[in-house]
Each structure stands twice: as C-alpha cells, then as structure tokens.
Structure P
Amino acid sequence: MSKKDFISQIKASNKTDNCDLVIKNINIIDVFQSSSFIDNVAIKDGVIVGFGEFHGKTEIDGTGKFICPGLIDAHAHIESSLVTPKEYYKVSLLHGITSVVLDPHEIANVLGIDGIKLIMDLSKNIPFDCYFMLPSCVPSTSFETSGATLENEDLAPLYREDNVLGLAEVMNFPAVAHCDDRMINKLWEAKSKNLIIDGHCAGLSKDFLNIYSTANILTDHEAISKEEAIERLKRGMYVHIREGSVAKNFKELIKAVTISNSRRFCFCTDDKHIDDLLDNGSIDFSIREAISHGLPPETSIQMATLNPAECYNLKYKGAIAPGYIADFIILDDLINFKINSVYKNGNLVVKNSKLVIESNNDTFQYRKINNLNIKNITTKDIEIPITNKEVLNIIGITPNKLETSYIKINIKDLNSNDTFKSDTSKDFLKVAVIERHKSTGNIGLGVIHGLNLKYGAIATTIAHDSHNLIVTGTNDEDMIFAIEKLKEINGGIIVVKDKKILASIALEIGGLITSRGYKEVIKDLERLHLAIRNIAPKINFNPFLTLSFLSLPVIPDLKLTDKGLFDVNKFKFIHVTD
C-alpha cells in the first residue's frame with residue numbers, strides 16, 4: 001500500500017471521498033465476538049473503511065445475505081495438489097479461500113532452495129495470497145535419502161523474502177530433544193527474529209510436548225484425538241484441525257472444541273489433491289462440518305479466518321472491520337455456508353461458482369532435469385528372503401489415516417517358500433522404496449496390509465518427505481514394469497496391470513507437480529481412479545496418497561524408507577523378517 005492509498009482510505013472513512021464499493025444492509029459476521037449484526041460495509045482501495053452510511057461508485061444490496069472474511073488455510077503443501085500456485089488459486093477461490101500458509105518442503109526435498117524459490121516465484125502476481133514457512137527438516141530425518149539437505153545457513157537468506165512467516169513443521173523430535181546443533185540453529189534463527197515455528201507432533205508424549213513448547217514451537221496439525229488436542233492447548237499451542245485427502249482428523253478433533261477454547265483452533269488441509277479440492281472443498285468444508293457438529297456458525301468461521309490470521313501474525317486479515325484488507329465472501333446461506341461471491345482486495349473474483357477474473361495463463365519454462373536417477377532394477381533386486389525366518393513384520397494401513405499399525409505374522413502361515421510373494425487372498429503386498437535422487441542403488445523392502453490390490457501394481461514419485469520412488473503390487477513383474485514406465489515419463493503416478501499401463505500422470509517438476517492446467521490434471525486423476533477400480537475393486541480411500549505417506553519415518557508406527565523398514569516409536573530400523 002502506498003501513502004497515497006492510505007490517505008485516500010482515511011478520507012473515504014471520513015466520508016470526504018467516495019468509496020469504491022458499499023455493500024448495504026448485510027449481515028456482518030463479527031469474528032471478534034462470535035456474533036453478527038446488520039449494517040453497511042464500505043471499501044476503498046482494497047481496504048474496509050467503515051460501517052454505516054457511505055456512498056460508493058458501486059453499491060450492492062446485501063439484504064438477507066451474509067458477509068464473512070476470506071478463508072485462510074492454516075497449513076498446506078501445495079505440491080500435494082499436483083499443480084503450481086498459478087493453477088491452485090483458481091480452485092481455491094471458488095471455495096472462498098483467499099490466503100494459504102504454505103510449507104514447500106516437498107519440492108525442497110527434491111530440488112532444495114531452487115524448489116522453494118520456484119514455488120515462491122510462481123505465487124507472485126496472482127489474486128491470491130501465499131505465505132511461506134521455511135522447511136525445517138530437509139530431509140525429515142537422517143534415515144532416508146533426499147535430493148537436498150538444507151541447513152540454517154541455506155534458509156536464513158530466505159527470511160528476507162516477502163510473505164515468509166517463519167519455520168515450518170519441525171518433525172525431527174529427537175533432534176530437538178537432544179539439542180542437535182543443526183536443529184537448534186534453525187529454531188534459534190526463527191526465535192531471534194520473533195517468527196512463528198510450526199510443529200509436527202505425531203505420536204509425541206506429554207514430555208515431548210513440553211520440550212516442543214519450551215522450544216517455542218507454536219502449532220501442530222498432527223493431533224488425532226480429543227485428548228491429544230487438549231494436551232496441546234494446555235501448553236499454549238494452536239491446534240490445526242486437518243482434513244486432507246488422506247489424513248482426515250476432523251471428526252475426532254472437533255470434539256475438543258468449545259466456545260471457551262475455540263480461539264486456539266484453526267482449520268487446515270495439509271495435503272489435498274486438486275480434484276478433491278474442487279469436488280469436496282477445503283476450509284469451507286470444515287466450516288460446514290463444524291456447524292453440523294453444533295458449533296455456532298460465527299465461531300466456525302472465526303476458526304477459519306481470525307484465528308489463523310492471529311496465529312501467523314497476518315496483520316489486518318481475517319475480519320470484517322475498518323482497516324482490514326477487503327478479502328471477503330458473500331453468503332446466501334450461513335448455516336450451509338453457501339457462497340454467492342468472493343472478493344479479493346475489494347475486487348470481485350468469484351460469482352455463482354465461476355471465476356470472473358481473467359485467468360493468468362502465462363507459461364513458464366522449467367529447466368528439464370532427470371527426476372529419476374535410478375539404476376536398472378530386476379526382480380532379483382526386490383526379493384525378500386524368508387528361509388530360516390520365523391516372523392514377518394508388516395506395515396498395517398489404516399484408511400484415511402497417516403498412522404500405520406505394526407503387524408507380526410508367522411512366516412509358516414504364508415503361501416511363500418524361499419522368498420516372499422504378494423498374497424492377494426490375505427492382502428499382503430510387497431512394497432519397495434527406491435532411492436531416485438543420487439543413484440545410490442538403495443532399495444528399502446517391506447510388506448503392507450490393507451491396500452486391497454487384487455491385480456497389477458501402482459507406483460509414484462510422491463513419497464513423503466524425501467520423495468523417492470515407492471511401488472507396490474501383486475507381483476514382481478508388474479512392479480518392475482511400473483518402475484520402468486515411471487522413469488520414461490520422468491516421474492508421476494502410474495497404475496499397471498499385466499505389464500500394460502492402465503493410467504498415469506506425468507509430473508515433470510521434481511516428479512511432484514506439473515505446469516499443466518488444473519482441468520487437464522483432474523482428467524488424468526479421473527483416469528487414475530478408474531484404473532484403480534480395475535485392480536482394486538473394493539478400495540474406498542485414496543491409494544495414491546496413502547502409498548505416498550508410507551515412507552514418512554516420523555509418523556507411527558512402521559514406515560519404509562530407501563534405507564529399510566523403520567520403527568518410528570523406537571526411532572530405529574528393524575528387519576522385515578526375524
């Protein structure tokens with residue numbers, strides 16, 4: 001904002017200048033008091049300048065309608081949408097999302113600082129606000145191989161960039177507890193700058209929560225129960241209630257929210273595919289669900305607006321009040337949160353579920369690199385010997401959860417001889433994580449239960465957080481075929497059966513995202529979901545995102561990295577067989 005604009009806004013507030021827009025006789029959602037009142041709202045140069053009697057160049061009758069602040073997604077990885085910010089915003093605005101707090105650690109794990117800068121550059125000059133938290137754990141732990149390693153000296157210069165708010169989710173909890181120099185340097189850099197530090201407290205005990213709070217880690221989006229949420233609130237943390245494409249924690253966490261404690265809750269998506277965002281919504285979905293669970297609409301909206309704005313020090317955002325940025329939604333129906341129109345900086349951007357601004361169709365040239373530095377792999381490389389072994393340690397999948405279970409079975413009960421073979425009758429499938437950044441030849445092997453594949457194989461280069469290639473299947477031949485075909489398209493997601501590609505999506509930027517339009521990406525995703533029905537007819541959750549989180553060694557119980565099977569609770573590797 002310029003000084004000239006500032007003066008103009010004050011004059012408009014003083015009624016010596018006309019406003020740009022006045023919305024008359026509308027129900028104003030007061031997020032400060034969790035209430036509402038009817039009045040006129042005046043806007044000048046993208047800022048709300050007053051309530052009361054004003055004249056504007058444009059005047060709108062808001063009778064019977066409601067106005068609330070634009071929604072803020074408190075924590076998201078835009079890479080999980082599979083598109084760039086230049087496409088992401090087009091879908092987000094349709095759902096009333098006008099701002100998002102991003103952690104670009106997915107692309108950072110593949111491309112390092114260049115990846116972060118790429119996402120930052122692509123978020124500029126769009127009618128949507130992207131704020132950034134700098135990745136704290138690249139890689140997430142030392143128990144995996146990533147494409148980059150970022151230290152504090154790498155991150156520190158980026159704090160000077162516009163819209164950088166602090167340090168992103170700290171997930172290496174042993175490093176914090178043991179005061180590892182590299183981690184402490186990152187924490188202290190953010191703390192000394194009085195910036196926000198996000199947490200990642202999956203499975204942490206009360207003692208570890210004490211440590212995180214002492215380290216001034218302010219937020220967490222990994223609580224999975226009412227009890228866990230309350231323990232975080234006791235320590236002064238903000239709890240981000242997550243509802244993504246695979247991790248769906250809303251139903252459990254909403255039980256913890258009351259009128260007394262609601263100011264410490266926010267909504268977030270964390271990881272959400274673009275088709276899921278388009279079809280099912282985002283933070284608007286969480287508001288509707290919160291209302292349906294008995295929370296007042298004003299409080300539900302507060303959790304999606306003022307709370308994240310205050311959590312992340314987003315000045316003059318998240319409320320309908322004089323001096324606040326004019327990001328807002330006009331609703332036809334408050335209880336069902338039915339969106340009539342969306343405004344960004346006082347400008348109409350969505351009307352009747354359609355963008356009314358000219359889409360930014362500018363293209364960019366991304367330097368083509370080899371995203372898959374993988375040596376030739378044969379079926380011999382993915383064998384799991386079971387001779388003279390008694391126990392098979394299996395990763396148990398829980399639908400719509402990031403957490404897994406630790407299953408042990410007697411090898412005598414398997415339909416295998418010298419080496420493990422996937423068994424669809426028992427739903428035991430071989431899984432492999434193949435290092436793809438540095439051509440180390442690392443291959444981590446394991447067995448999963450709960451994916452319900454009946455034929456073929458699926459593979460993806462989206463494998464949190466180091467994003468090596470992960471593949472699972474009903475037979476070794478299809479698994480090897482899927483790997484080879486992914487190499488040919490330079491990364492993405494693929495479904496195969498009988499050595500034939502049923503569907504795939506190419507993600508040419510780091511094997512994570514594409515520069516193509518969101519409508520084209522959604523068509524590819526539709527084909528992938530149809531293909532999954534061919535090889536897993538009874539599946540009722542997103543297998544691609546579920547598979548992608550099996551390699552994240554900071555969420556209990558068992559995970560698999562390129563270095564082997566990992567017991568998260570003990571924070572050490574274990575053998576697939578004992």
Structure Q
Amino acid sequence: MKQFIYTSTLVCFVFLAMTACDTSILDKQPLDTVSEENVWQDPALTEAYVNELYVGMGRGFGETMMSSHADESHFIHGRGTIDVVQSNISPSNMGTYTDDELSHTTWGAIYENVRSANIFLNNIEDAAVEESLKERLTGEVYFLRAYFYYMAFRQWGGVPLVDQVYELGQTEEMLIPRNTLEETVNFIVSDLDEAASRLPLEYSGEDVGRATRGAALALKSRVLLYAASDLYHDPSWAGGYSNPEYISYSGANRTQMWRDAKNAAKAVMDLGVYQLYDQNPDPVANYTEMYLNNSSETIMSLNVNSEFPYEYNEADHGLYNGPNGYHTWGGNVPIQKLVDDFDMEDGSEFDWQEFENGDPVYGDSPYENRDPRFYANIMYDGADWQQRPPDVTGDPEGRIQTFLEYYNVDDNGNRLNPDNPIPGLDTRSSPIEDWNGTTTGYYVRKFMDPAVDHQNEIQEVPWPYFRYAEILLNYAEASIELGEYVDARRELNKVRSRAGMPDITESGQALMEQYRDERRIELMYEEHRFFDVRRWMIAPDELDDNALGIYLTAEHNENDPYYEYTYSDIELIEVQQRAWENKMYLYPIPREEVNRNDQLVQNPLYSTN
C-alpha cells in the first residue's frame with residue numbers, strides 16, 4: 001500500500017492528483033502560474049492546494065536534528081548548534097533554528113502557512129468540490145492550521161492569532177499584537193475540535209498519512225498537556241517581565257487543566273483504532289520494527305520515500321547519522337548522559353559509581369543487561385551492525401568499533417603494540433573519514449535499517465508526528481499530576497511491558513521521576529525532549545551540564561578472536577561545553593519581525609535593541 005506523501009511544490013501535486021498524465025494541459029497555461037480562481041474550480045487543484053500545506057509540518061529527519069539542541073545528542077559538525085546549547089541565541093542570531101531542516105518552524109514560515117490555510121478556509125465554501133471531499137479537506141486544513149500554531153505556541157508562547165486573509169495595502173491592519181498564551185491555546189484547541197468533527201478515523205490506499213480524527217485528538221492531547229505544565233504557570237523565571245500574559249496563565253484552575261489533558265488523551269484511546277505494536281516476542285526486534293514501519297501505533301507519520309529526488313528529501317537519516325567507518329556522516333551522536341539514562345533490564349538504574357566488593361559493577365561491561373531499547377536505539381562499541389563496504393578492512397564481523405585504543409597482549413598481559421594502539425574504525429582517529437567520526441563513542445541506531453546500504457541508498461522510513469505510546473504517556477503524566485497513580489501506572493506499564501521492562505510500582509514524586517525517565521527513553525530523538533525539559537522547568541538542571549562521551553581502551557589476547565577483548569580503561573570525556581540561561585525557555589521573536597511590527601512585545605530576557 002502506498003502512503004500519502006507530500007512534495008514541496010504545488011506543480012507536483014497537480015500531477016499526483018491526476019489519474020493520467022495529459023500533456024495537452026501544458027498547452028493551456030503554465031502549471032506554475034495556476035490562477036487562484038482555477039484552484040477553487042478544479043477539485044484536483046483544490047486537493048493539491050491542501051496537499052501543499054502539509055509541507056509546512058516539516059519532519060525530523062534533517063542533517064541537524066533537534067536532539068542536538070537538547071541533552072540527547074551532539075551534532076559533530078557544529079554549525080549553529082553551539083549557539084543554542086550555550087544559550088547564545090538572540091533576536092538577530094537564531095543559531096540552527098533557521099537551518100533548512102528546521103526552517104518550517106520559523107516565524108515567517110509558520111505565518112506563511114497560516115495565511116495559506118486561511119485562504120483555503122475563505123474559499124472552500126464556494127469551491128466546485130463534492131461535499132464529502134470538501135468536508136474532509138476542510139477538516140485537514142483546520143488540523144494543519146492548528147499544527148502551525150502549535151509550533152508557534154511551543155516556541156514563543158502567546159502569538160498573534162490571524163484567522164483572516166490580509167491583502168496588499170493593508171499594512172496597518174497587519175500590525176497586530178500578540179494574543180495571550182491562554183487565547184493561543186484556546187484557538188488551537190478550537191481548530192482541533194473542528195478538525196476532529198470533520199475528519200475520518202482512517203484512510204485507505206494513497207490517502208493513508210493524511211490527518212485523521214485521531215491525529216487531531218492526539219495534537220489536542222499534546223497541546224493541553226503542555227498548557228497544564230509548570231512553565232506556563234510560573235513566570236518567575238522571566239525576571240519581572242511586564243507582559244506575563246504572553247508566556248503564562250494567570251489564576252488558572254490547574255487541576256481542571258490536568259483533567260482536560262487526561263480526557264484528551266483518553267479520547268484518543270477510546271477511538272479503539274490504535275494499539276502498541278507488539279508482534280515480535282523479542283523486545284529489541286519489536287521496538288525496531290515499530291519505528292522502521294507504520295504500524296498499529298502510528299497515528300500520523302510522514303513516510304520519507306526514496307522515489308522522490310534527493311533535493312526534495314533532504315532527509316537521508318542513515319547517511320547523515322551512520323558511522324564514519326561505513327562512509328556515512330556521523331551526525332547527531334548520543335551523548336553519555338542519554339546512554340547512562342537507559343536502565344538495567346531488571347529496572348534498576350545504571351550507575352557508574354555502583355561498586356560491589358570494591359569493584360565497579362559495570363566497569364568491564366557497561367553495555368550488558370540494559371533496557372532492550374538501548375540495543376534498538378544506540379550503536380555502542382561492539383554492537384552488531386552490518387558488513388563493511390568492500391574498501392574497508394579491519395572488521396571481520398560487522399561490529400561498531402568506537403574503542404580509541406586497541407592493544408594486543410600476550411598471555412602475561414604484556415602489550416605487544418604499546419606505542420601503536422589501533423583506533424576503532426568508527427572514531428575520529430579512524431583511517432576512514434575521521435572527520436565524520438563520533439565525538440562521544442556512540443551513534444544513533446533509531447530509525448536506521450541495518451539491511452540498507454546507507455552510503456548509497458535513501459532509506460524509506462516514517463517520521464512519527466504522533467504515535468500511540470505518546471498518548472499513553474500523556475495520559476500517565478496527567479494522571480500523576482491528578483494523584484491518580486493507579487491509572488498512571490497502568491498505562492505507563494503498558495509502554496514498559498512492550499519494551500520488555502518490569503512494571504513500575506512507585507507513587508507520588510518517585511512515580512513522576514520514573515515517568516519522566518520513561519518518556520525520555522521511549523521518545524528519544526522524536527523532538528519531545530527539547531520541549532519536555534522546558535515545560536517541566538528542569539532545564540537548568542538538565543541542560544547546564546557539558547556533553548560527555550567515552551574513551552575506551554581495549555586489550556585483546558593475541559590468541560583470542562578479534563572481538564574477545566576487555567576494557568582496561570574507561571574514561572568519560574568532555575565533548576562540548578554547554579550552558580543554560582533562563583531566556584532559553586522560549587525562543588526570541590526574530591528582530592526583523594519586531595522591527596516590522598511595533599505591536600510585538602519581545603519574549604523575556606532578550607535584548608530589545
């Protein structure tokens with residue numbers, strides 16, 4: 001079954017919407033200058049117009065991922081990520097927030113897409129479109145407008161709410177102030193309720209992938225969860241900001257807000273359409289299968305498809321993030337903090353400081369007996385991966401090599417190559433494209449198929465906008481905040497059970513800590529962590545730590561197989577300095593937007609000059 005896949009030009013969708021390619025249309029008028037009147041008189045063009053709006057949602061498979069702006073990964077090629085993680089962004093320097101991969105999240109792009117949505121809503125009533133299609137497309141556009149405003153809300157707080165189309169010459173009318181945070185959230189929720197009332201539960205054929213009722217309710221669940229969170233009820237971080245209504249609620253009934261968030265998650269659960277993927281008895285394989293394919297827990301995703309030209313994709317996850325020893329680019333490598341947050345398989349915490357009879361428990365085998373998701377998400381030293389390219393030698397079994405020093409020793413433990421240690425093929429000392437080597441000793445495995453030659457092939461893989469595991473976690477978080485711990489544990493343990501992990505039994509704050517750790521692991525690299533640490537207001541503790549990696553020294557008896565070695569030394573090393581400032585709770589409004597509209601009030605702690 002093919003999935004609905006948007007492209008980046010309306011012209012492409014004109015062709016996709018046709019049942020056959022009629023070249024005579026080229027004699028009528030250029031396809032890149034289709035008049036607005038024709039769009040609303042031709043059902044195929046009307047649908048193509050909506051298809052184009054999906055481009056504005058973006059996707060997470062860029063070369064620079066949002067994980068490298070949080071305590072998940074380090075982007076080894078630098079660029080503007082350093083400005084983000086060191087709190088150096090400003091209204092005139094947004095760091096990598098404006099890179100191509102994240103350009104859909106910029107102020108200008110969001111409002112351009114909002115305008116396109118408003119144009120549709122202004123014209124659809126009189127469009128020459130069959131009523132059932134009109135109803136569905138209208139639902140899709142209400143969802144999309146809500147999604148665009150959700151991106152604005154999570155980044156800036158309260159933003160100007162535009163639900164009409166301004167024309168050239170209406171300069172003064174376009175200079176509008178920000179709406180309050182509460183008004184912004186209410187607007188998004190209203191659009192999502194409207195969308196849910198119009199959208200179908202499911203699609204078939206090439207329409208699979210469009211917004212459904214479940215997608216609208218899933219986004220509503222996320223927005224209400226965010227809105228109930230600490231960040232939006234405690235403006236004390238903002239240093240006496242004169243317009244707290246733009247960044248927080250005032251006197252809101254938070255118990256009711258958490259109840260609304262819980263009910264929103266329950267509404268998705270009650271649809272009876274989704275369930276956690278649990279088809280493979282091996283939890284590692286099961287979790288891997290889940291994120292490599294659309295499944296029973298996919299609520300909405302974008303399927304990156306290798307049939308489209310490379311210039312469109314700009315989403316070659318395997319090439320961007322694979323190990324350098326396979327001629328791929330390293331990219332967004334997991335930092336030690338994330339690696340250490342994967343528990344042991346018995347549910348106990350991994351702890352480098354744990355000792356038994358005076359010896360470190362994990363000193364010689366830090367990667368054994370971990371949460372099964374560790375093996376599905378992280379490439380670590382010695383992990384099975386795939387056979388090397390023909391021109392790469394020094395790896396007889398297709399395993400990741402991130403040891404920095406490898407020594408052959410004799411039976412007495414004497415090093416036979418003391419002055420010439422062998423570096424791992426997947427390191428920054430490798431003979432293979434060392435500039436693409438990991439800085440931390442790890443690579444991401446999540447979303448990467450070991451059956452694909454990532455050097456030469458674009459892997460087809462879905463980007464998950466919403467999946468059912470998130471909904472269960474949303475429900476659990478709201479339940480904890482309400483003190484309804486039985487409900488929270490029930491849904492939280494469903495996610496853990498699918499992963500092969502034991503049940504959580506705690507209550508109160510201990511349960512909340514367990515929940516936050518579970519959400520971190522289950523949703524890693526899916527663009528949640530960046531916003532979670534902010535809305536929980538734990539960013540000063542979590543994002544102020546320098547990023548660490550690992551330096552491994554291996555010793556191998558010359559008579560043993562190549563991969564039978566032990567670590568004679570393990571050292572944690574600093575790979576990137578990081579620093580947190582409270583201004584980073586929200587993005588700055590770009591300087592050019594404030595200069596253009598003197599009604600806009602800048603976010604707290606950013607210069608107005």
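A value of 18.2 was derived for mean count of other Cβ atoms within 10 Å over residues 174-181; which structure in P, Q was it taken from?
On the way: P: 14.8; Q: 18.2.
Going label by label, the one that fits is Q.
Thinking only about relative contact order in percent (Cα under 8 Å, 6 or more apart), which of P, Q has the largest value? Each step should come with its number before you reach the end.
Working: P: 15; Q: 18.
Result for relative contact order in percent (Cα under 8 Å, 6 or more apart) over P, Q: largest is Q.
Quick check on the output: 29 is percent of Cα pairs over 39 Å apart, derived from one of P, Q. Which one produced it?
The structure behind it is P.
Determine which structure produced the value 5, 24, 33, 24, 11, 3, 1, 0 for P(r) over Cα pairs in 10 Å bins from 0, in percent, for residues 78-397 alone, calculated from the coordinates; the candidates are P, Q. Kindly include the intermediate steps, with their values, before the conclusion.
Details: P: 5, 24, 33, 24, 11, 3, 1, 0; Q: 5, 17, 26, 28, 16, 6, 2, 0.
Among P, Q, the structure yielding 5, 24, 33, 24, 11, 3, 1, 0 for P(r) over Cα pairs in 10 Å bins from 0, in percent, for residues 78-397 alone is P.
Of structures P, Q, which gives -7000 when helix-only ellipticity at 222 nm (-39500 (n - 2.57) for each DSSP H run of 4 or more, over all residues; to 500) is computed from the coordinates? It would help to have the intermediate numbers written out before the result.
Details: P: -7000; Q: -10500.
Of the structures listed, the value fits P.
Work out the source of 0.10 here, i.e. which of P, Q gives that when FRET efficiency 1/(1 + (r/R0)^6) of positions 158 and 254 (r between Cβ atoms, R0 = 25 Å, to 0.05) is computed.
Comparing all candidates, it corresponds to P.
Taken together, the values in this text are just the output of simple stated rules run on the coordinates, not laboratory data. Not measured: the values here are computed from a predicted model. Cβ atoms are built from the backbone, for glycine too; each structure is taken alone.
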